Structure I
Amino acid sequence: MAQTAVVSTQCSAAAAPILDDATGIGPAAASKSNLVGQGYGPGSGPGLFINARDAFRVFLNGDLVAESTSVRSIKFIPLTLVPGDKVDNVLAVVVAGGSGAPAVAIELDELDRIFTSDTSWRVSGAPKPGFEKRGFDDSAWSTARDLGPLGTLSTCDTAISFPSGSTARWIGPETGGDDLAVFRKVIRIEPEGFGAGTNGGSTATPTLVDTWDELQTLATDPTSPRVILLAEGVHDFRDQARAQPVCPFSCSSNMTKPQYAAVTASDTCAQPIIDQSRDDRILALGSNKTLVGLGRGASLRGVTIETGSSHNVIARNLALYDVNPGMMNAGDAFSLTQPNQAWIDHCTIKWISDGFIDLRSGAQHVTLSWMHFDGASPNACDGYHSRASQATDSSVTYHHCFFDHVESHAPKADGSLARVHLYNNLISDDPGYGVAATCGAQVLMEANTLKRVMTPTERAPCQDGTLPGLIQAPPDSNSYEDVNSHGGGDGTEPHDPVFAPGYSYTPDVPGESWLTVMLRAGAGGQWAVPLMPLSP
């Protein structure tokens, strides 16, 4: 006969039992995880809320990330997870009950999703050693018992509260007789779309770097998978300023506003060429690499990330900004030359000389997700960045991206081999065109929201007049608000025959998802630290 857990509704105010290392239930290891952040408190950044009865230890991938040997002394841990296909993030929580059966309530707030304690967690009162590590088999463990929502154990819900409306449940062991329990959950942050399968540095030990030399050494390592971490905050990696020949010209819409285009020896210029100061660096991201900003995001000032022909690369929770914004044609934010398997996620791009993200001919199996393409710029002629992203003969998925104040290329697909899939993106405040397909490129648009876009879609042939671009934008799928009637919003959306994605995905309802995209896209998600202009 199954036993029923007896749950006390009181939490003792006295000290809870000490977790004895001799029990073998999770050693109080000296090693601390590099995935633990600092600098912000509950509700101000991604992290883990925990309330337990009573003493507890929290492990992430085998490393101790929090510990309490008295009643509920730790409530929030700034925490970052490792992304990648089939990359396990193992949370293991040891709880010793002093005032009743062990119980715990957990909420892990991630950049675009929330994980809470519920009956999907596994529990054991006597686990074998190694339970806190990846690869441990917990299939013989019991299912955690649901003890009710927050507030059920009334005097246990004290001090710093969980986020408003949290769906976390109090969970406990299968029976009420245990005085110690271990709860375990495997969490994955995985790519969707063409980039599915990308795992970057996989389960390599995360390494926190501080300097450009350290970053460059690990990023270009030709032999080893690497998970590279950058601390939250600004990393000014600009190189020593050097002269850049530029061609002066004026904006067509404002002849009094000067513009400058970088030139090479073979370029011509109607005006005398002058020099301006150029201050940037290129980070070559090699194969099998994961680059992650901790917490609310790492801001890389003056950096272009170049993949070359690398394969299996991930960049996440980064802000790339201030790449020669005072001139044109002097550096992208991301330059994806010919990668195979790449995932760029939760990155903010602002104040960039050239394209925000360019995928050149041969880039394959790429996903760009939860990106904030922030085009508002005082350097641009009309205050809008001229181009956000171009995919030439590439296969790429854009989902949950925020194209904000860009004048075009949101995105543009070019070339007969281009297969571009857009779903649940927000394109807002665009005085030019939004999505374009040229020279035989195929674009599928589903569940996107377009607000205040002059021309939602544009199709054009090759320069020789052949191979028109193809766009399929079902009128009952995408949402339009305050847009020009040409190319969208009035039932005339393009519905050309295009490719069918060969992967699984489930679009959100566009009328409901756009606000979430605006809130959570970019480095730091909803907790993003604004990028402020810095003095030279």
Structure II
Amino acid sequence: MIEDARKIPAGTTLEADLCLIGAGPAAITIALQMIGTPLQVILLVGGARKETTPYRDLYRGHVEPPSSHEPLEENRPRVLGGGTTIWGSRCVPLDPVDFAKRSWVPHSGWPFEYSALLPFYPEANRLCETGDFSYDARHVFPSTAAEMIPGIEGVDLATWPLERWGPPTDFGQRYFHRLSSASNIRVLLHGHAVHLQADSAGTSLCHVDCACLPGAKFRVRARKYILACGGIENARLLLSSDDVSPQGLGNTHDLVGRFYQSHLFGVHAWANLVDPYRSFIYDFERDPAGVYCRRRFWMTPVAQEKYAVGNAIGFFFRPPLGSAVHRDALFSATFLGKFLVGRLKRGGWNGLLRAIKSERQVLAEHLGVTLRDAPHFFPQALRLLQKRFFARRRLPIVLAPRRFNHFHLFYQTEHSPNPDSRLLLIPERDSLGLRRIQAKIRFSELDFRTVKELHRILRSRFASSGSGVFHYEDGELEAKLLEETHKFNSNAHHIGTTRMHSDPRQGVVDPNGNVHLVRNLYVAGSSVFPTGGHANPTLTIVALALRLADHLQKALR
């Protein structure tokens, strides 16, 4: 059932077998697995079904140096469904190499192998509504070519790996009915966890202090507790619960908040093909269930080891909207619309007129593209509206037409674990009384080398295969990388801040997600990933949550 926590009388202590703290895919996945069991579960959702300004402000924090990271409240909706309320539903599993101890990647290695998580990936796919757990184009599409571009593959590069896309799936909306009709699940909207109260020895959690905004304070007491608030809030709550352990719960070895990772993203290169039509698998493919799939360029484990770099992929993407090099009316019209609306919102009519005057050359170029390509624009726009807004499964990305033969590459690469990349508490407090977070995200030469090596391999493979030319300048790529990392946007990939390790001196939680030395407190989500590979984290978050739910059901029996 689903309730409003603001109606709970002040001073009430609620009892349960399991207390879940969080509102995103990890917390909801675990709650779903508990439906129909003898276990009584309380799910504390620090939000409602729609985000409000006061709730959004609870996530506000600081970054050091200023502007080196997006505002901390930007990519984190405080609502039922969490990050799945805004994601594109792109699903990719981690690779076996991501679990290995790699001598050239400091602090790499998971405490278990890929095979330990493999049994949980198919159900994770089902919950994310991305079809079968099959990410090999050679098996999913056996009647088409194995390669994206003939001759492009080699020992260093593969193009058979797929990514899969959900409708997209908002976990809060998709599973609302199942949660609301479950007699043993009690979902408390507006119920904010503000403190994890440990016993005097700091080895067991006694209860969770909760508060409403506005409203009364109450407590939840359970046999087991799971912290599943996301990569930033998981660390924040552990660090804030410092009355028994001054350094924070689970932080005996100063590891909570460290190893903050994300992914490096960017669009700095483009390909020109000899034949942009023949034997080039460019568009999205749909599997027998109608799931959108797409192929990628993947730097193989052989190449990763040979060149001592991290995991990396690339795929063709829409061009940067600010440039009119694509010569496509749809993209230029989109740029013009966003420019005009954005400037009007920020500066009113006077601000809009000033912006038009200062950017008149760029605007004129986009307007010219829109007018010249109008015959293609209107039919394309109508097809797009149908696929993006009126189909059950939304077309994930609008791609530039083949006829312009200008294919931009989007890269997504591993951010190597770095103890100096971290989250810290600062004295400033939010309206619930919790200290706010300061993010200090850091990158290493290994991170830059991974991006550069992916581009070098692609340039080499395009040249040796005779399929086309891959365009970029080494110096320009270097400059763009520095610019990106100085003004970084995580795209909601918050990884590694309560990392998993068998040794408490090297990790916050054990292989089951149990906080070292705190026997009844667990952590779920991407904060427990020791490394993040190149993959978007949500599918693995769900798979790990299923694994933890399985462990907890056995433990609570």
Structure III
Amino acid sequence: MPTEPPTFRLLGERARDCLGITLVALVLLVVLRPLQDAPFIDDWTYAWSVQWLLTHGELKILEWSAHLNVAQVLWGALFCLPFGFSFTALRASTWVLAVSCLWALYLQLRELGVPRHASLVGVATLGLNPIFFLLAHTFMTDIPCLTAMTWFTWAGMRALRQQDARYLGAAAVIASAAIATRAVALALPVAMAATLTIHAGTWGRKPRHLVIALLPVAFAGLLAWWGHGAMQHFANLEFAYNAPVNRLRYLREFAIPWLPQMLLFTFTFLGPCLGVALLPLSASTMTRALRRPVVAIWVMLIFIELVAWLFGRNYLPLLSPSLTWALNELGALEPLVLNARPPSGPVWCSPTAVFVALGSFAIFLARMVRQRRNGTQALLLWVGLGHFVVMAVLWLQWDRYAIVMFPLAIVLFVTATEHLRLRAALGTLLLLGAMSAVGLRDHLALNGALWRAVDELHARGVDSRDIDGGYLINGWLHYAHPEHAPRDAAGNPVIYGMTSAETGRLPYLVSAAPVDGWAVVTTVSYHRWLAPSGVIWVLHRPPGGTARGGAADERSRYARR
């Protein structure tokens, strides 16, 4: 890599580049207008905590939440203070963190001596990734945790390179914020302690430095203790298989016995996900000298995929319907709409995507084999290993769960590459950017139509307790606000699509298709560019009519957090 310019010039250059990253993000924000005042999949769960805090001055977490996301709740509440609670403000809070995440990635790359143009390509590789791009405009926990993780690795690198305990303390604070957003971030302090012990010499093995590194573990314990009293129970979730209480039971009963098999499955899931995420880099770094090792690794990866398939892996391959990023949809919303029949796409699509993605992943691995690593890069590897084990133990094999690995892989890839062919990188980035922009626009069109249908019913005087709209609508209207939920004979809240798999039991239905025996109240049309356009049907069951309503696909009835 070229010699770094003088410090004062470098600081000015870095500030200008971070400003440029922000301006590009602002332009996309103005053009796409993605800060929709409506929930996205699961983020109503976390939005409720913000709404409760603003209304009651009390910090509470919904039982449906898989995380004690205190840091995210406080951050979101800060953005709601000027004008009151709204999903627009909450989405804006995540957008700010996403831009900050791109800054942290850029600064990491420059810290490691990567040239300016290669650093910006690395930032664009993350920023234009469709999954990152979509989640950056929601109130999901993924981007806040990823941002904290990326700043953690930046501070950890500085601590290791400069042997400065102040940066180590900053890394510990940031790791605590990450843990207070997603529990999986517990891998961060463990990774830092391992790096200090093995790669940082006598400085790293000083007891006080190890104590500082592991302080977030103690914080996690305090957070868990606090969470027992802060959990808000609104309905019986015993029969909701994806509820956290049942996830803990699965962890106790199945995680350890199945761990060897799940390590294999996690590797075969993660390889293609990383391959797609790294396409702009792999397309611009393939050389003749790498051809033989890449082909050998590619064949080996395909063989491992086949072995995992023979052992019965059950996760969905790349671009499959119901994934966050599918061939025809970005956001995985359509499978959660009642009576929806998302197009399946050509049968060759997913296998082809996996085949290409494994080739990209093979280029990454070939580069990694040749790279000489130091202590700062060892921190990235330990963080990646920690998250890999967490993903295997918790069965986190869904495409958006792989996002936690993207910045780590980008930094490792770029630092292992002597030269990037900018034309190839920019061509791939433009393609991914177009997919991200169109996919987000299409998602907003469908999500907006869904909630306009609900608004239409409210405008006609229909009470929320009489509306069945599937998981997303029922979650916000009924579970998060049980005072508006329908009740069973014993007076307990019934949330169709969560505590009950039945649908169509309420007088009004928000559906992707008409239903026999139901009268049409109105329709709300939506227009998409990539996926087929369509209509949301607002239906009413006549007195004495049947209770048929349909349901979302079993794999997607309860969304993944």
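Listing for the model above:
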read-out: Source structure (of I, II, III) for helix-only ellipticity at 222 nm (-39500 (n - 2.57) for each DSSP H run of 4 or more, over all residues; to 500), computed value -1000; value: I
read-out: Read-out FRET efficiency 1/(1 + (r/R0)^6) of positions 285 and 461 (r between Cβ atoms, R0 = 35 Å, to 0.05), computed value 0.50, structure in I, II, III; value: I
read-out: Highest-scoring label, criterion being relative contact order in percent (Cα under 8 Å, 6 or more apart), among I, II, III; value: II
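None of the figures in this text is laboratory data; all of them are computed from the coordinates on show. These numbers were taken from a predicted model, which means no experiment stands behind them. Cβ atoms are built from the backbone, for glycine too; each structure is taken alone.
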